[in-house]
1. If you work out mean count of other Cβ atoms within 10 Å over residues 23-30 for I, II, which one comes out largest?
2. For distance in nm of label points 7 Å out along Cα→Cβ at positions 95 and 119, which of the structures I, II scores highest?
3. If Kirkwood radius over Cα pairs in Å comes out at 18.3 when worked out from the coordinates, which of I, II was used?
4. Identify the structure, out of I, II, from whose coordinates distance in nm of label points 7 Å out along Cα→Cβ at positions 47 and 79 was calculated to give 0.9.
5. Figure out for me which of the structures I, II the number 21 belongs to, where relative contact order in percent (Cα under 8 Å, 6 or more apart) was derived from the coordinates.
6. For which of the structures I, II does the calculation of distance in nm of label points 7 Å out along Cα→Cβ at positions 31 and 55 return 3.3?
7. Given a value of -12000 for helix-only ellipticity at 222 nm (-39500 (n - 2.57) for each DSSP H run of 4 or more, over all residues; to 500), point me to the structure among I, II it was derived from.
8. Looking at mean count of other Cβ atoms within 10 Å over residues 15-22, point out which structure of I, II has the largest value.
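Quick note: the coordinates plus some simple rules give every number you see, no bench work behind them. Note that the structure is a prediction, hence the values are computed from the model and not measured. Cβ atoms are built from the backbone, for glycine too; each structure is taken alone.
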Structure I
Amino acid sequence: MLKRLFGNHKPEEYSVLVLDDDPGLVHMIVNMLRSEGFVVHAATSGDEALKLLDQIPRPNVFVLDLKMPGITGDEFLERARIRYGKNAIPPVLLLTASKEGEAKADEMAANDFLPKPFNGEELVRHIWGLIEPGEA
């Protein structure tokens, strides 16, 4: 897909943590990002994602859904900020179907926002924009 556009970059050097409560969407995102060469970790609940943070190196990007049962995307992000520190948190791409998504992304201090539904090329472009600002 977009791999050919980023010839100087090595996606396998970058990891992405995907958090969304829709298993089908998570599966699709994981497969797409892995096919682009990224290392991908995924969770379908905030609790699961917090446990992953104890088991994996710090991801380069968080891709988060906003509304989920239990720990929401913004609650997960707040806990991750406590864990890593405000200045060491990975860039955050907020995915949501919420009409208030962009405002919520600003409120959460997410780095980027992508409304659902989205296409795969858009998602990859947004992730590269967070990893290599000015390059995507």
Structure II
Amino acid sequence: MKIELTQKEFRRLLDLVYVGNWILNSTRGTSRIKDYDNLESKLFSYCIKAGMYSLFEVVDNEILPSLQFADGGIHEAIMDYEDTVFYEILAEELARRDMDCADIDPGNMDELTSRIDEYIQEFETNGVDNITLEK
């Protein structure tokens, strides 16, 4: 298979591969999915031909994304995604709790959506500052 990409497209592909591997492997510790690590390494090896030397480094004979690549804004994008997902899941869980975890059906979907929207607005305004836990 042969895929032709511009330098810009290749750079975007590296971002996608890095983010995908981060999501799949960052929480796995020693049980990483090596197929994804290997593919990431293979794609980053093409940085040599593309003259993108600052985007990779060689560690123990393996080509990896460089610290410069990782520190170049990609983790900010990952963190933005994680924050959004965190708040959306938390808002829905709290809304469902408020509704006594009722099964959601067309009859109460508007209520659930309204409650989620209220929590999202609260989180946008105050983050988690107003969340308390009672024992």
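1. Numbers: I: 15.1; II: 10.5.
Structure I gives the largest value of mean count of other Cβ atoms within 10 Å over residues 23-30 among I, II.
2. I
3. II
4. Matching structure: I.
5. Details: I: 21; II: 14.
Computed on structure I.
6. Clearly, the read-out refers to II.
7. I
8. On the way: I: 22.4; II: 16.0.
Answer by largest value of mean count of other Cβ atoms within 10 Å over residues 15-22: I.
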